[in-house]
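The next part holds the structures, each set out as structure tokens.
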Structure P
Amino acid sequence: MATWPAGGRGGVRLRAVGEAGWAEAALPGRVRWQVGRVRHADALPPGPPLAQVALERFHAAVAAGQPPAPGLDDAYQALAWLRTAR
């Protein structure tokens with residue numbers, strides 16, 4: 001397992017290598033992998049900024065009287081992963 005900056009604003013790459021192939025995520029929106037000699041790739045379609053999506057989901061949860069999901073524990077875990085990756 002290896003991580004490194006993806007070269008964009010706030011991006012991170014994560015790569016895992018196994019016996020049958022490898023997988024790589026260029027966060028936040030692209031993945032690619034190889035199994036044997038066959039390569040695959042996928043990317044999220046363009047959309048609103050992730051911060052906007054998160055705020056809209058937070059607002060909807062609060063307006064509905066529900067706890068936000070993901071919660072603060074999830075956000076803290078994501079921050080810990082980012083700090084480890086850097």
Structure Q
Amino acid sequence: MTPRELGWLRRAREALEERADARAALIAAVLANIHRAQGATAFGIEDFMLTKGPRDREPQTTEQVNAQAIAAFARLGMKPRT
């Protein structure tokens with residue numbers, strides 16, 4: 001298989017994954033709309049998509065990710081191992 005063919009396969013796989021994400025987002029939106037409060041704004045598929053296009057912010061550093069994880073575990077009453 002040539003590199004060009006591998007590239008085609010990768011793009012085809014990514015397209016399939018995007019369609020699968022859209023199907024899952026549709027199911028999540030329907031369920032959320034069924035259970036939303038009366039008078040609340042309806043949810044759309046885009047509210048449940050994993051990505052919405054280009055990111056507006058810089059990627060996080062490892063230290064930032066670690067700090068967020070430690071804070072999340074602390075809220076659950078867990079302490080990091082030292």
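We did not get these values from a lab; they are worked out from the coordinates using the rules stated. The model shown is predicted, which means the values in this text are computed figures rather than measured ones. Cβ atoms are built from the backbone, for glycine too; each structure is taken alone.
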Calculated from one of P, Q, Rg/Rh (Cα atoms, Kirkwood Rh) reads 1.14, and the structure in question is Q
The value -10500 for helix-only ellipticity at 222 nm (-39500 (n - 2.57) for each DSSP H run of 4 or more, over all residues; to 500), derived from one of P, Q, belongs to structure P
For distance in nm of label points 7 Å out along Cα→Cβ at positions 44 and 68, structure among P, Q ranking highest is Q
